[in-house]
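As structure tokens, here come the structures.
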Structure I
Amino acid sequence: MNAFVLVCGNVFDGISDALTGPAEILVEDNRIAKIERSVGRPPGARVIDLSQRTVSPGFIDTHVHLTMDAANLALQTLESSAAKALKGLSLAREYMNYGFTTLRDLGSVDPEWPTIDLRNALNTGLLEGPRLFVAAHIVSASAGHGDLRGFYASRWTLPVSAIADDLGSIRALVRREHTFGSDWVKTTNTGGYFSPGDDPAWVTWFDDEMEMLTSTAHQLGMPVAVHTGAAEGCKQAIRCGARSLEHAYLIDAEGIEMAERSLCRPDDADDPGGLASIANRHPAVSGGMEISSG
């Protein structure tokens, strides 16, 4: 058994209003087994002296884009998948140095699967870094927030965006995400800032299109995260069973009430869906639908 003991000056457990300690934390096979004033010394356990430090659980960021550089997105999108994965690794390690041990990456703009490959390399121990949960691409309608084709001349057909404009194509894209290992499905149902004429106040999926996306994901056991802005977009996402709303910056009072009543709840912490329980909530929402600030 791999075991070590953290000797802590203070402990922040993420729940209490005050620090506790001094305390010791016993970790066995990479899991916290015990937190007490003294946990003893199992045979062979490594002791790490943090008696002058405050120790906290690892932080979780539920909305990152490790392979997307927003300030240089048009150029960076044209880089190779390998270049994006390497940049993503660098950023992931930077997050870990700041105390983030789990990240949810909500989409890359690439025809391949750089964040899936990065997650798998981390999971197998090939690379060191935080735990990743991944939505590999951003499923979008034409001219939606996930459609980056407007960056380039129309004569170029670049496979950088996951675009669907009919029910069959939407279902096929969700199934593709499932096939190649996405933990989440990410979509956009309102405008953003990436497409010409794109407006956060406009809803870009029809109700039957959003329902097709979420119902396909649910049947495959995948939670859905929705980039949304307009109040009607927020309410559409809630009605169709999204697990989390991303941003929701134009949500109205009715949408907040719907979110409070929503039956979408976080699952067990070992389930990728449970990550949404850590999302930054809209201050008016005390339960139900999770709203991440992104």
Structure II
Amino acid sequence: MGVPHWSPIVDPDDWNAFEELIRDEAAARGWTVEIADGWARDANVKFGLFNVAGRCRQVPRAVWPEVVSEHFASIAATAARSALSAVPGFTNADEARASMKARLLTDAYKQDTGADLLELRVAEGLIAVVAYDLPENVMLPERDEVLQYGGEEELLAHALRQARAEPGLELARHELHGAPLYVLTGESFFTATHALWADRFYEPAAELGTLVGVPTRHIVVAHPIRDRSALTVIAQMLQLVARHFNDGPGSLSDALYWLVDGRMERLETWIDEQGPHLSPSPRFARVLEELSG
């Protein structure tokens, strides 16, 4: 089998070494591997191999066994904690509500969990879900579990407010050939949720909207669309987002989004051997025409 499409490891020799490590580690634990699709699983958990492959790609091959072993051990420990307590032992509703925050996920990730989550559609392929931010891990509770503490709309709004107040995030302003690029980073799983407010990273808000990327759960990149510089920033942002998405950890989306009037539109973009490409929607095409004029 050649290198699968999902793998950030592209060299065939490196891939063969990585695949052997994954199969050996899974066999030692009695787990199964769906290597072509990028999954490993045991009786209690299914997890993707993209992140561990990304970590290996960033370090010498000599330390890959340690990286793979530590990754599997971390997944096993998380699964064990979840098995012991599928639902946190909150003593009252206030305690449960205090832990609620909105986490950004892809539709594919949600489908893989098999859970019925309390969610808000954010953009094509992207949702915000109510999660429990617990001392040892972040849990995705079932919708019915969450709804015992309030109504759907009120709980979603509450979780969004608490995610927006997340401490420990760092916002930096960079320049791409004279055009501003804002990068929000943080260790929190709820960093990416701030993409919903990326048009408030700067003042005043850009009338034409904001280009936004959420390559991982720990990074948001944003560019206010004010002038022709946005035409060149699109290609550069696509490459930046793709690099962070491939490197991980916590890879989320390699797409670009257009945030305007409080709504996010996923832009049809891709990168091939000829470089970055954009096929704009009619609405975004009008913005590009205005900038070009």
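Read-outs throughout are calculated quantities, based only on the coordinates presented, and are distinct from any laboratory measurement. Source: prediction; values computed, not measured. Cβ atoms are built from the backbone, for glycine too; each structure is taken alone.
Given a value of 0.35 for FRET efficiency 1/(1 + (r/R0)^6) of positions 156 and 204 (r between Cβ atoms, R0 = 25 Å, to 0.05), point me to the structure among I, II it was derived from. Derived from II, not from the others.
Here the criterion is distance in nm of label points 7 Å out along Cα→Cβ at positions 20 and 172, and among I, II the highest value is seen for I.
Ranked by FRET efficiency 1/(1 + (r/R0)^6) of positions 124 and 236 (r between Cβ atoms, R0 = 41 Å, to 0.05), structures I, II are topped by II, which has the highest value. Starting from the value 2.8: which structure in I, II was distance in nm of label points 7 Å out along Cα→Cβ at positions 36 and 60 calculated from? It was calculated from structure I.
With helix-only ellipticity at 222 nm (-39500 (n - 2.57) for each DSSP H run of 4 or more, over all residues; to 500) derived from the coordinates and found to be -11500, which of I, II does the value describe? This figure was derived from II.
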